[in-house]
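Down below are the structures I want you to see.
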Structure 1
């Protein structure tokens, strides 16, 4: 029986899901070898599988970087320079050290740039978690997909975030969903954004046989005694939605069993959430997509998108790609470059650092080994990572802070949380860009064209697992499996004219307003 390309991809995905693909094709699948020879960049697919290193290896980054962001290592003195003194040209061409995530993974080969006109059913623009998940799930459904990334895989937020996975749609909690939707709709949305999102990460990890340091459980720690009321209300709302995975504990139990810090007044312990090494997760999804014959082109900047009679045309510097079914924008804060009309998001900068191996066992600080974030206005988030290190992140700014300012800030926060940790130091730190919406929910849209454009942005600093789940929702919508994506598009968003340009002014104003609210109502949780 003859098998066409679509049937071959679908069969390969089914075999992968059954766990037998690797035994039939011990190195690279026949499908992948066939398509690589014809269309796709020539790479050793087995080398794409993420391999975690026990000890991070300081080296130069191979990730392309937005000129507005930076990466610092203690052995590279040039990066102590303030970003304010660097020209855009200097920042875009300087050599950067690898951030901790890249340094703790074996090197991954580049795919190579797009170089000639091609056609496919779906083009995915952006090689982050959203784009990779969408491409992978479409490939599993037998759809012919091309994924293009302007830099290298993992250069953006998906390879630079804090690595915590928590339930919810961006900053929308269970209470918010109950307020905005009917009980049944709220239940569906909460399940989508919680247990389904977390389970999907696990399913994909097992299906394609890669590791990403997945750990289970999460702590939301109350920084003010009045914050315990809202945490109890949140747990109650989750129970109304059928979620019993959260429990509320007091300060003594928290300090004795979960985190050895005296600054908290209790916490919610969430067994649904957890943590991952986000760059490893991303590379695992890309590995799965490539294993199914997906075409990936990095170093490929999209210049524009235009509609033809029977296709949507993606214009690059070296040719065009014609998509006959759909285009997916997985470009986070750069979405405005490709769509008309006012923005619904404002970008902001946020920061993460990692210590050298600690002088004490990390379990003396975090005996539960669970990731933590707190309820203060400018949240701290932190977790123990490999090699007995502490990853610590926080702050949100309208302009990019310098490495020196970030390191001083995060070291001060570490000393505040763990005053008994003697002379904490940092080995890695880096900045990244996220974006937020006015209502705190992710903005998901689908155009009305014959060849629709899907777009999702506005993660507000929360969305590692949800990007993966929404990628599947896009695939399911396009293939007619369900209407989960339509549910997301029903969330209304206010426009923010010139949002991307107002960040240096808007972010301080937003934080100032939230600070006033927090001062007037100290028992309310108001976090940025």
Structure 2
């Protein structure tokens, strides 16, 4: 039977396929097309078309000595793989005994993490850090110099998802069996402003992970793992899992291994096993509960929950404290496009919907406003706290923009609450009055690090994890309804938000589509505002003791 869920899954799969194709095309467009000044090598390229002869075509391209082979199809023995780029590593011409290639995977995820010290450089041609010089980093080469340039040591560490690592490892093994492996593999991942670098690692470092994956026995019956969500058989398997109340519904992947070895295979068995919180959580799952409340004594008195103020249960806002709630939206290749803030009364949006990007101006404006609120609170003798829900994303992008544009000054209309009132701004412009300009500055890495390490930057999610034990997700969309909050944009999630942003940017280039742009932008701002307000509602609910949900045994 073909269900609506099947349609949604297929649409999502098609969307991922289109996005992946666009991502690969963007990288392929950056590959070198001509000889560099002073360089003898010519970047010859062969594009392999999918089809019954694709493997043979790839072998012929290698035999011709091509320096770049895109969409390479590889096969040897039990292994087969399609890699986005096969790059020649040696400096020879034609094919000989020294010819060597390495596979490159273009990922839909970030593939490297900076090891640079505060204020350290990215791989933009600057000198490597001491960590990289000591061999703690990895090597990287500009996409525009693949097959031509010599990789440089950079203070970054390759960090990929399992599927990408395994695909690269299999491709390396095949090329090795073909007798022309360089011993290296490359990864190109998502990056703000688009990918520019191919990060390289030694292929043998990936082989233990591949070996472990291949050694796993094929299960005779379904068991839930994280990859299930995108599998075409998901609904078929889930029906079986639900029917037998399989333990993997609560504890997917390796999290249930020890319990299975102990003979516990169902949620009912786990509930009856007397395994403490796990058993209670199994019962909660069977009863359709999202979360259980931990004992109040373990979290309710945490000073961070009360922003350092005296506990005054049920009283909001807290006396002597100014609190704002922040949420950010980002495009994986463009960077952030919307920072929203809710001060308890008004929502403010700091956005960039220009086709070309504003070089971080909206981030600098957000930072300027945030620090204004902090200074006003301190001047009034009050504490100040900016709250986020799961701060990793906001932290990453604040650091990113500080590294890239730290210290840059932008001249913008004065950032006030009135400036964010579009009707007032429009009427002001109609009267021919130009708002006064103000200089806003992008913070430095040191300023960002100091702020996010302070008590003035706090994470609601950290408090939720202390207070609740979830049967699945403790994300904002799951927890906020427990606090009585209803999201207005039920059809928008992170993936849909990216699509709306792309729609708004495309329509910005066409005057007749101004209405489309306006609708997409307002929908995104409403979605972001919901998250800001929801974060506050969850925090207020926790301060009331998280009423309305069942507590663990002995929780009170």
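Values as computed for the structure displayed
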| item | result |
| --- | --- |
| When relative contact order in percent (Cα under 8 Å, 6 or more apart) is computed for each of 1, 2, the largest belongs to | 1 |
| Structure (1, 2) behind the derived value 202 of volume of the Cα convex hull per residue in Å³ | 2 |
| For helix-only ellipticity at 222 nm (-39500 (n - 2.57) for each DSSP H run of 4 or more, over all residues; to 500) computed as -9000, the structure of 1, 2 it came from | 1 |
| Structure (1, 2) behind the derived value 26.8 of mean count of other Cβ atoms within 10 Å over residues 287-294 | 1 |
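Here, each number is a calculation from the coordinates, and none is a lab measurement. Just so it is clear, the model here is predicted, and its values are computed rather than measured. Cβ atoms are built from the backbone, for glycine too; each structure is taken alone.
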